[in-house]
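Chemist: So, here come the structures, one by one.
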Structure 1
Amino acid sequence: MTSIDGPPIPPVDGPFGVYVHVPFCSVRCGYCDFNTYTADELGEGATRASYANTAITEIEMAARTLGSVGNVPGVGTVFFGGGTPTQLPSVDLVRMLDSLDSVFGLVPDAEVTTEANPDSVTPASLDELRDGGFTRISFGVQSAVPHVLATLDRTHDPERVPEAVQWARDAGFEQVSVDLIYGTPGESVDDWQASLDHALGLEPDHVSAYALIVEEGTALARRVARGEIPAPDDDAMADMYLMADDVLTSAGLGWYELSNWARDAEARCRHNLLYWHSADWWGIGPGAHSHVDGVRWWNVKHPAAYAQRLAAGESPMLDHEILDPSMSVVERVMLEARLREGLPLGILESGRGAVSSLTERGLVEITGDHLVLTREGRLLADAVVRDLTP
């Protein structure tokens with residue numbers, strides 16, 4: 001495939017999802033290396049006001065590229081991420097969702113998620129989103145402790161979070177998720193416990209807890225390099241992960257992926273599971289990645305360049321790659337090893353020699369015909385994957 005606006009690619013075979021990237025934030029957090037922007041004006045056509053129309057142009061282009069609605073068995077999951085999607089008016093998010101339904105069709109029980117900051121929603125905006133077809137909301141809480149939020153450059157008031165979650169419940173969202181980050185410089189064990197307790201007090205259906213990564217080029221990385229704050233401590237973060245697992249499990253939230261816990265199987269994020277199972281999805285927006293039928297591509301990164309290409313009737317795709325069988329196996333190992341059900345042993349031909357060693361070290365166990373990470377193995381998942389993909 002040389003152009004996403006060229007000849008139709010083969011029909012989608014199996015689950016199909018759509019990711020919509022909204023690149024706007026009110027403040028750029030110091031730890032964040034996502035493709036996000038705070039300026040309202042980013043060049044011709046790249047404003048918040050024009051963004052929905054630009055994204056809808058790509059949605060319509062995606063439908064042409066896939067050949068016809070009949071080439072896609074309906075969209076099962078949609079995920080609006082960013083950035084902060086709720087920086088846009090709810091009516092614009094709903095318009096983009098309506099466009100996806102018009103050109104592809106949403107399956108009757110489609111999961112439709114938006115990320116949101118607690119200070120970027122109102123009762124009215126949440127009512128509009130729910131009435132417009134959104135079923136799930138993921139709040140970026142990160143911490144309940146003011147000094148931790150300050151280090152992360154998060155601007156919301158933690159006392160506002162319960163109010164925002166209640167508004168989402170009142171609006172009728174089927175699932176409410178909470179995102180947390182642990183390992184922030186200066187965060188104590190007591191701080192992390194407070195954040196976990198705060199999150200559980202919200203009675204969420206789903207919790208994501210991510211270890212802080214100091215990404216090169218971020219403001220946080222520069223502060224660490226200057227010695228203003230210490231780098232995250234790996235041992236402390238391992239202890240915090242185990243604490244999270246204990247606390248969340250005791251509260252009835254079961255882990256189903258390394259960094260994700262859900263109230264039950266219905267509360268698991270189906271869109272993320274689509275990624276982890278290497279299914280097909282189209283990424284809409286600047287810098288968004290897509291994967292269909294073993295072909296992966298990604299859009300130009302800057303919103304202005306993205307908008308200019310689409311305004312000129314050109315594809316926003318920057319480049320692509322075709323996954324050969326060996327690449328596909330490596331990716332399956334990397335992704336499916338993270339899941340609670342583990343990795344089918346049948347795909348581990350090249351890594352079979354490592355299985356016995358990993359088992360003896362207590363990092364994996366064999367359950368039926370799957371290799372599954374133990375609790376200790378979850379702490380060393382990256383090393384396990386390296387051993388399995390020589």
Structure 2
Amino acid sequence: MTGFALGAEQEEWCGHLRALAADRLRPLADKGEPGRVNRPLLAALGELGLLERVFTSGALELCLLRESLAYGCTEAETALALQGLGAHPVLSSGTAEQRARWLPQVRAGRAVAAFALSEPGAGSDAAALALQAVRDGGAGSGSGHGDGGAGGWRLSGEKCWISNAPEADFYTVFARTGEGPAARGVTAFLVPADRPGLSGEPLDMLSPHPIGRLSFDGVPVGPQDLLGEPGRGFRVAMDTLNLFRPSVGAFAVGMARAALDATLAYTAVRPAFGGVLGDLQAVGHRVAEMATRTEAARLLVYAAAGAYDAGSPDVPRRSAMAKLLATETAQYVVDHAVQLHGAVALQRGHLLEHLYREVRAPRIYEGASEVQRTIIAKELYR
């Protein structure tokens with residue numbers, strides 16, 4: 001990439017991904033059941049080698065992957081991203097045994113991963129986590145999961161609004177172990193879904209993928225389940241989010257570009273007042289604004305990804321800026337695309353009706369827009 005213009009190979013790859021999304025993945029997504037994990041779709045992402053790319057790509061390539069898939073099939077993009085979000089802590093902080101057990105299954109689309117951070121009283125304020133990990137000094141769990149002594153913990157509490165719950169095969173769980181106050185007392189664990197005491201229920205959300213609540217009733221975990229060191233789990237979470245926040249922005253850019261292209265095609269032929277909609281200055285100016293904001297968001301996302309790949313110290317600020325601008329821009333572009341299409345865009349099954357539902361959540365998850373502004377301000381004043 002020269003500056004922020006993609007090279008010929010990158011453009012060709014993105015075009016290939018958009019075609020795959022439309023031709024191979026969209027039909028599988030359409031057959032899925034809303035609110036359920038689409039395992040055939042995940043398997044296809046594995047067979048096509050796209051899940052492998054999540055774990056071997058840099059931040060920029062991850063952004064291009066997510067943007068291109070989002071353009072043609074948002075469900076495929078989200079399924080891929082959730083695999084990466086849930087399993088990246090295993091890649092970056094897991095043991096050799098954990099990586100060998102889970103990552104090949106995740107890459108193949110056979111095991112479903114989930115990132116369990118949010119709680120009923122701790123969403124954007126991740127340092128306020130309340131899920132307790134209490135030292136287990138008893139005789140052990142009797143299941144072979146704990147260490148049978150003082151080296152283990154019991155997890156008690158709830159997680160809420162967890163993507164892929166309760167259908168995931170394992171969860172990256174963040175719990176309070178108490179080594180210090182606030183963020184300094186959080187530890188990350190890898191918790192398989194079949195652990196005794198772990199249960200969950202789906203939530204009826206405005207989302208095509210599953211989102212649920214998890215209940216931990218003395219769930220046993222041991223040293224072999226740690227992701228990183230005790231008391232360092234908040235860093236595991238933030239390292240993951242700093243990588244994925246720009247690519248959430250890329251997801252948003254993909255949706256914005258799809259909405260923009262649909263609007264250009266529609267307004268160029270829709271008869272209105274003796275011409276077509278695109279002839280009206282008000283419409284042309286609106287489309288120009290949509291295009292300009294989309295391009296600005298795209299450039300900021302690529303810049304943030306480039307900073308991450310270069311190991312820049314200002315990654316938190318750049319990641320927050322990219323997610324903030326791109327998700328807010330996508331909301332603006334999709335909303336105005338609906339307005340310019342009129343009633344046809346509100347019909348069930350229309351691309352824009354789909355995007356209108358999809359575009360809202362990214363402004364909330366992985367840190368709401370207000371949290372991104374707080375991060376940016378803190379980094380500026382640091």
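Values quoted throughout were computed directly from the atomic coordinates according to the rules given, and no laboratory measurement underlies them. These numbers were taken from a predicted model, which means no experiment stands behind them. Cβ atoms are built from the backbone, for glycine too; each structure is taken alone.
Chemist: Compare mean count of other Cβ atoms within 10 Å over residues 239-246 across structures 1, 2 and report the one with the greatest value.
Modeler: Values: 1: 18.5; 2: 23.2.
Evaluating mean count of other Cβ atoms within 10 Å over residues 239-246 on every structure, the highest lands on 2.
Chemist: Sticking with this one: Taking 5, 23, 32, 23, 11, 4, 1, 0, 0 as the value of P(r) over Cα pairs in 10 Å bins from 0, in percent derived from one of the structures shown (1, 2), identify that structure.
Modeler: It traces back to 2.
Chemist: Kindly point out which one of 1, 2 the value 4.7 was derived from, the read-out being distance in nm of label points 7 Å out along Cα→Cβ at positions 223 and 359.
Modeler: For distance in nm of label points 7 Å out along Cα→Cβ at positions 223 and 359, the value 4.7 is produced by structure 1.
Chemist: Identify the structure, out of 1, 2, from whose coordinates helix-only ellipticity at 222 nm (-39500 (n - 2.57) for each DSSP H run of 4 or more, over all residues; to 500) was calculated to give -11000.
Modeler: Numbers: 1: -11000; 2: -16500.
The structure behind it is 1.
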